[in-house]
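Each structure below is given as structure tokens.
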Structure I
Amino acid sequence: MSFVYDKLLGGKSGAMGLLVLSVLILIVFPLFLDNFRLNLVGKYLTYAFAAISLVLLWGYGGTLSLGQGIFFGLGGYGMAMFLKLEASSPENTAIQSTPGIPDFMDWNQLTALPWFWEPFNSFAFTLVAILVLPALFAYIIGVAMFKRRVGGVYFAIITQVIAVILTVLIVGQQGYTGGINGITDLRTLNGWDMTSDGAKTLFYYINCALLIGVIVLSRYILSSKFGRLLLAIRDKEDRVRFSGYDVANFKIFIFCFAAFVSAIGGAMFTLQVGFMSPSFVGIVPSIEMVIFAAVGGRMSLIGVVYGTLLINFGKTAFSESFPELWLFLMGGTFIAVVMFFPNGLAGLWSQYSPALLQRFRATPDESKQVKIASSLDMKEFN
């Protein structure tokens, strides 16, 4: 019981934070939001996976990646490939020149399904590929970078360049990837209509359950000896190296795990929204994910979920009300948060919550004494 309470839930404060978040996303939002808005929240929560991955990689690991959109996109494209193949049965594509292949391949005069698409006819293979391929790609990048002690701003720039390269590759290979339009017209999942309101609601709950599971798993990792060493590497990397630990292996592992988490979000995004395009792979979405983490608090697994919701709610509200100014308003919001709340929403909560809780717990006499003391302090100050 102690293991579950301390390691998985994060003690009393962690358990309460997770409970409040669970009630909000599993009960409050479904009760008070219509299907359209609930689906929007589901889309926002898929971004929270990438924000959580940055807590692990950047907040605790001290390694800023500007390319988490890479792994988010790989997970999303993996799921989209399976769904597109299911939607491209010979019966559904009978009017094409080559029935049985995705429509964008037929438009680009391909006459057979490419070999690397074939395994995605299997749902089991797709689920494994969604998790393994992004982690494997992260492993290749991590070994190439961390074994050579590449870090800091150089690592951030390299991940950004890789995101650009992958975006250009996806757009340029239109016949194989759908190009700038991405993979669209996704209708069914194993024969089940995924475009209905009921399906969207089910995907929302699955998304929430996976998000909570990722938070719990991440807490376990961070509360273990590995997590303590990760913090030590962030603060005193040379000292940890001189103590006999292979620092590169620690960084490679957390980078791969962060890619794994981001890929889950990408796959759920495809299911929740119904398409995937290169606009979710490149620099802009990757930087937005960093903003989500910075606003929520890059040391808080739960705070970044609120940060993701806040930024995306603001993005939607500003774009609806001020279509010509919303980018400036979003930029101003981010600058204001960074200037006045450098530790994000989580830092704001940790700073003021003890006083608030003390005030609520205080008896009437104690509250009166606090008010008197406060007024005396103000008189002395004046």
Structure II
Amino acid sequence: MSAVVYAQRDVRRARYAVAAVFAAHGAVTGSFATRVPWIQDHAGVSAGQLGLALAFPALGASVAMPLAGRITHRFGARGALRGLMALWSLSLVLPSFAPGLLTLCLALFAYGATAGMADVAMNALGVEVENRLGKSIMSGLHGMWSAGALVGSAAGTLAAHLGADARLHHVLAAAVLTVLGVTACSWVLDLKPAEDEDPPPRFALPPRSALLIGAVGFCAVFAEGASLDWSAVYLEDQLKTSAGLAAACTTGFTLTMAVARIAGDRVVDRFGAVRTVRSGGVLAALGGLLVVLAAHPAVAMGGFALMGLGIAVVVPLCFAAAGRSGPNPSQAIAGVATITYTSGLVAPSAIGTLAQATSLVVSFVLVTVLSSGLAAFAGVLRTGDRDRPTITRPDAAVPGPRP
């Protein structure tokens, strides 16, 4: 990207604009997730067929994310993000109109593809703003995504409770979120490629540094996916709790992650990315041990809360490190995002398969081992220009990266 100079007030404004984009992105996800039962009934698919269809968003994202860098090069960072956010928000309506399995799979593929490309574009801009501010903001941005997902989920829950048709719900939600997302994009940094900068390839393998960073993200997302999808089942099956208490455990885990992400930037600024992730890995592994050894629901719930606290900031820091790991931030971020999306796809089924062969306790032993890997391999996040951010003067105009 060209070395555009922005006043610090414009960079601060861009920070809030990107945060609004993250929230809108999360709200689309939350709006969809709560209406999956309605979509299943409308499409007339079985539980097994639904499981197959729900693999297509991750497949679509993995295929399309490498294209985000080329789109950004063609239209500039602001134009690309504006278009991709509009496509992502509008794709929300597609699954609810699908009349059968094939059309549902195609709709979810498009839904995931637009989600992944918008994800890469907004994370690349978030990293750019973080570098220009000279302090950590990525954890807070992902916290805004979690907050947006909670708002979208709450609205979807209300719509489902009122018996609203998901097609009407999603058309209205898509219209509102498209306007919000596109409007917020008006204030993000308008970065353009340098005149002599070649466009990135349509598809390219991520650099080796991104693979190592992605492996750390894989461990965190695996623990997150396992906890989100299996914590309630664990409490019900292993500890014989009520359905209400089991559901409260999942909600508590989600809230813990959201709060930790929003507050995480101060911790990162104080201790640096590597020490933060190492400490988080220790907390997550301790939480996993509590879950595995728990004889009482309160102990297991405390364990899941510790896991949420420990892994909350890992993925944001992986994106930040990827954005500083080489000359093409979008390509590196796309590589890390592909690995983490794959982890989110693999984790729930892997936990279920291992639990069927052995037990849920053994499954969460695997989660604990992967969580401890965060502490062991956090050093790969020490990439690019810095580990601990360098604070710049508040009113200084900060140049962008040299072409």
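Read-outs throughout are calculated quantities, based only on the coordinates presented, and are distinct from any laboratory measurement. For clarity, every value in this text was computed on a predicted model and none was experimentally measured. Cβ atoms are built from the backbone, for glycine too; each structure is taken alone.
Assorted remarks:
- When mean count of other Cβ atoms within 10 Å over residues 27-34 is computed for each of I, II, the largest belongs to: II
- Computed 1.0 for distance in nm of label points 7 Å out along Cα→Cβ at positions 19 and 187 - originating structure among I, II: II
- Among candidates I, II, the computation of Rg and Dmax of the Cα atoms in Å, for residues 91-226 alone that gave 19.5, 59 used structure I.
- When FRET efficiency 1/(1 + (r/R0)^6) of positions 43 and 291 (r between Cβ atoms, R0 = 25 Å, to 0.05) is computed across structures I, II, the figure 0.10 traces back to II.
- A value of 4.5 for distance in nm of label points 7 Å out along Cα→Cβ at positions 171 and 267, calculated from one of I, II, originates in structure II.
- In this comparison of I, II, the computed figure -26000 for helix-only ellipticity at 222 nm (-39500 (n - 2.57) for each DSSP H run of 4 or more, over all residues; to 500) is attributed to II.
- Cα extents along the principal axes in Å derived as 61, 46, 35 - corresponding label from I, II: II
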